[in-house]
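Each structure below appears as structure tokens.
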Structure 1
Amino acid sequence: MTTLSELTGDHVLDPSGTRIGFVARHTMGTRVRGRSEQYEGGAHIDGEDPSKSSARLTIQAKSIQTGNQQRDDQLR
């Protein structure tokens, strides 16, 4: 088992092994699923004091895809 202190350090998202997706509720109660393929981010983990850990994620709005062109255009 990996301990938190072993994860201490800076980590970068690897696009080849990462998937960014989301689920949102539509006004009619249905769920809308989407994804983004253009993003970057990472995390700093402080295993000794987790309150000093942080993460960042930047998603390019133009890459959001929900399977509905009209909705995608509105989101962008």
Structure 2
Amino acid sequence: MGDLKSLQQINQARMNEVLESLEREKLYGLVRGLVNMALLASTLITPGAKLWTLDKRLATLAERFGVAHQVNFH
């Protein structure tokens, strides 16, 4: 397993940014909980960041916005 120190640090979205994203993108009912919405918003404001999640709804939204981490299984 890789070293956690090598992971990119993400910009943390402020609450107003989270709520603005929710409204602007009309995500009501599509995101389960404020934590997941904050994860998505933070990923969106961090250049080059990708979101890796097992939550199907959150993964679908990450794909929609082009920030889903793609796992390559060999």
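Thinking of 1, 2, which structure, once mean count of other Cβ atoms within 10 Å over residues 40-47 is computed, gives back 14.2?
Structure 1 accounts for this read-out.
So if we calculate mean count of other Cβ atoms within 10 Å over residues 16-23 for every structure here (1, 2), which label has the highest result?
Max of mean count of other Cβ atoms within 10 Å over residues 16-23: 2.
From which structure (1, 2) was FRET efficiency 1/(1 + (r/R0)^6) of positions 24 and 48 (r between Cβ atoms, R0 = 41 Å, to 0.05) calculated, if the value obtained is 1.00?
2
When distance in nm of label points 7 Å out along Cα→Cβ at positions 8 and 64 is calculated, the result is 2.2; to which of the structures 1, 2 does this value belong?
Corresponding structure: 2.
Supply the structure label, taken from 1, 2, corresponding to Rg and Dmax of the Cα atoms in Å with the calculated value 16.4, 47.
Label of the originating structure: 1.
Looking at structures 1, 2, which one was helix-only ellipticity at 222 nm (-39500 (n - 2.57) for each DSSP H run of 4 or more, over all residues; to 500) calculated from, given that it came out as -12000?
Going through each structure in turn, the value belongs to 2.
No lab work stands behind these numbers, since they all come straight from the coordinates. All values reported here derive from a predicted model rather than from experimental measurement. Cβ atoms are built from the backbone, for glycine too; each structure is taken alone.
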